[in-house]
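Okay, got some structures for you below.
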Structure P
Amino acid sequence: MRNIDLEVDLVQGDSDPILEFTCLDFDNSPVDLTGAAADLYLKRVNADSHANASTACVVTDAVAGKVQYQIQSGDLDDPGTYFGDLVITLAGKSETSPEAVRLIVRPSNQ
């Protein structure tokens, strides 16, 4: 699975949008995710632990390789840059798409 490279600008404390990924192989064809589980691990730069308590994604169109992650309350509490690794588990094997997403979170003006 190749890098997905999604970059999103958000505001501290946001719990939207839903992040959508399309998993592609090295020929740019969708990876069939039938029977797969997907997790997104978010980590803020220089943080020691993951930012998101729940990493579970939803496979929305298995044949087309589509996966969604709903940002949860608490995921983006601190401003900064977050990186996310999407991990697909299929038939007992896991594969990670390195730096699937980069979130730039700015402080809230509220």
Structure Q
Amino acid sequence: MFLSNQNQTLEISLSSNIVNNPININVNYADHTTRIPVAGASSILVTSTGPTVIVSGASTGYQRQIKNISIYNQDTVENEITIKQTFPNKITRVVETIQSNQTLQYVEHKGWSIV
């Protein structure tokens, strides 16, 4: 999955409010130009139902390649997760319900799964 410019983002929305513990998200990516890719990572905690950006596009002249996304539900209740990508229009990439202590993950070349 690529974010081809700095205006593109991936965002998460939750169907329910957090009860006790936030959703933990880790993203690994590589920024590409005509040279060697530069690795990067980000981590956030999501505590609200509204759209939250989990990774933004790269700087001008780069493309950001998403390698791995891990979304861990450390709350005590299930939650439906929606991931959307902006192009400028929003495109839904995945909608999944994850139980407490489950992880929704994206792996490059394999796609989305719950573990």
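Taken together, the values in this text are just the output of simple stated rules run on the coordinates, not laboratory data. All values reported here derive from a predicted model rather than from experimental measurement. Cβ atoms are built from the backbone, for glycine too; each structure is taken alone.
Worth a mention:
- Looking at distance in nm of label points 7 Å out along Cα→Cβ at positions 15 and 31 for structures P, Q, the greatest value goes to Q.
- Comparing distance in nm of label points 7 Å out along Cα→Cβ at positions 23 and 47 across structures P, Q, the highest figure is found for P.
- Structures P, Q were shown, and relative contact order in percent (Cα under 8 Å, 6 or more apart) at 31 was computed from Q.
- Highest-scoring label, criterion being distance in nm of label points 7 Å out along Cα→Cβ at positions 63 and 95, among P, Q: Q
- Ranking P, Q by distance in nm of label points 7 Å out along Cα→Cβ at positions 39 and 55, the structure that comes out highest: Q
- Parent structure of the calculated result 1.6, given that distance in nm of label points 7 Å out along Cα→Cβ at positions 7 and 71 is the read-out and P, Q the choices: P
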